[in-house]
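**Q** Quick heads-up: structures coming right below.
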Structure P
Amino acid sequence: MNIRTIPIDEYARMVREREPFWQANYGDGEWLCLMGREGINVNGERYNRTLAAALRGTLLEPTGHWCATNPGRTYREEVDAWVELHQPAVEWIEKETLPEANLHGQFGPFLAALRTRDVIVVGPRHLATLPTSVLWLFRHLPIRDNTAWMKAASTSIRVQAAARPGSVVLFASGMATNLVIHHLTPWARREAVTLLDVGACLDPYVGVNSRKGYVRERFQPMLAKNLEEAGRPC
């Protein structure tokens, strides 16, 4: 699998210069589900056959979005074997760029770039409380926890209704994100709308420590640095 890395500064530039792109993340949860394993992901979403088939469709019937991935050591060989067998015609992107920048105090310029754009956040209700120190003006579209994928079609309609030409749509919607971005990419390309899976990157800014890295003492100075850098002009 040939995985291209996009530096965090390039993400910030694309947002700042209004260059649209479309990215959905394929982590261990998405891979295990689409390969037919049983269990739940880190968000508590349970794998099932319907969701697995839909996720496979986002890779085997591509619409042009970037597929960001970085399977862990435990599953890398299994993922590589699946990709070798099915040969999905997608562009693979390194998934950890945004989370790593967030954890290491390099996320500020990206947040600063978002402040220059019309932003929609699609995610759990706690993200509606994002402070102005993170994003100035944004619209929030709530999703159902754990079962959001079942409402992927209606979420797609809501995003289209809320977005304007040139909007940036940030997704924190679990495995529903992959289905919605796959469905909306042709429309987003026509409307110059950016669709970006940010996973759990925004959670710590509203006090939700949804990932192990957010509870480590050394992260708090990095979070403060991100906010300080976000307050500086692009």
Structure Q
Amino acid sequence: MVNKLVLQSVINKYYLGENESVKWKIKDKTLTIDFMSISKEVIGKITHNNIDIEDSELAIFDTKKLLNLLGITQGELMFELEKGKSVYTKMKFADASFNLTYALADPLLIGKVGAVTEPEWDAVLPLEKENVDNLVKAKSALAGVGLLTVSVDKDLNDDDMCVFTFGDEQGHNNKITYQMYGLIKQQKCEIPFNSDIFKNIFQANKDLESGTLYLSYQGLMKLEFKSEDTTSEYYMVRKEESAF
């Protein structure tokens, strides 16, 4: 048995509206999913414990289609896998009303995920649910603006802070700023990121129990979220760059 809402939550954490093709790797009831966005602006990993699926490697080619199928079900789902020779070919779900079959792909069709070498982080900020909610609200208020600038400055009390600016800081354009505090190496910097991707990551992890934002002034951000059975990890590169 698998829970529909839990499974949807795990899927949305890597899907982010665009990441269609991934491999699910299940071992000892732990599901691990490595993924990379088409633009290569984001590389990440989702780990979910206590999932009642046999040890397997499942090639998901069309994640949106899988989400659409799961969307019509309710509650706890009966789940089984169908295997042809050495490759899993189908996932089957059933609730009180529906029986669903999702066709798995050939694992060779799923591209490899790149690797990230972590730098020494220049800022480490704890993330609370309030921070996540507020950052999502800020981006939603400027839905047509794709720029997020993360800068480091001092507040009126001379304390170090990270400032998240949605919108263009120049001229008379609309903008929203949000301040966060943590362990910050004081150095003036302004790093642009894709605010749409940023929002999608935060939106998918609003169920966090704890989280951490890591920032390198060289242009890399790491986001880590933890809930009861799930850990989500994302690396984002600055907006101008297209590859790790």
Structure R
Amino acid sequence: MRVWIPLLLLLAACRQSLDQIDEIYSKSPDRRVFCGVDIDDAKGNDLDSILGGLERAHERGEIIHLYAHAPGVSVASERLEAVLTRADELGLAYLTYAELGAPAPPQGGLALSFDDSNIDAWYGARALFQAHQARVTFFVTRYDWFTDLGRAWLHQLADDGHDIAAHGLRHVSGPNYVMEHGLRAYLDEEVLPSLQLLRDDGFTVTSFAYPYGRRTGEMDHALLEYFDRVRSVSYSIEGLVADPCPE
């Protein structure tokens, strides 16, 4: 199964050097709302910038938050391997979102995640993750569309030590949905079904990533009643993502 959103690859993200984007780093165990930067090839964040971000994390003992969608499709395998290789060289700890309740490791860490429903690409990168002893978080949407094989693959990834987390039932824009239907409807029709589908199939789910990174403080407050932490994105796109990171 390969379901991802080409629209996201056509939209320009922030091309500021990653070591200058403070909101994509975390250190405090008390933080519950995180912001990641998209490292898919089409996002315009060049490899040197990404590697510079890893170096900042190491130098300052911070955790850098990076995400992509489909290894080998939206992000070239060579780029992903270069990121993991540099993380290894720097001694960065690989942290899943379920593990972010502890202080940042002294040597820094990498919280790498993959969004949407790209189970064939995720499973296809399994050997790469194993080669680097990397553990990542998969933020899953449309889980009820997975085939039996896709579900088995996701369970295998969880057994490998990766974190399985929620990304909405149908990947809708949260603020738009809340505006049209209300916050309670967003929780009952989009957020909680996504959580329950995964839990009913045996996954321990503690985190949620906002589709498109779209969030509000009101939504954070509501979702944090059900999740330990949530993840947004580090950039703004007019008409789609506005002020995604909390102040």
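**Q** Which one of P, Q, R has mean count of other Cβ atoms within 10 Å over residues 66-73, as calculated from the coordinates, equal to 18.9?
**A** Numbers: P: 18.9; Q: 15.1; R: 22.9.
Considering all the candidates, the number was obtained from P.
**Q** Tell me which structure, out of P, Q, R, gives -11500 once helix-only ellipticity at 222 nm (-39500 (n - 2.57) for each DSSP H run of 4 or more, over all residues; to 500) is calculated. Mind dumping the intermediate values first?
**A** Details: P: -11500; Q: -5500; R: -9500.
So the calculation was done on P.
Read-outs throughout are calculated quantities, based only on the coordinates presented, and are distinct from any laboratory measurement. Note that this is a predicted model, so its numbers are computed, not measured. Cβ atoms are built from the backbone, for glycine too; each structure is taken alone.
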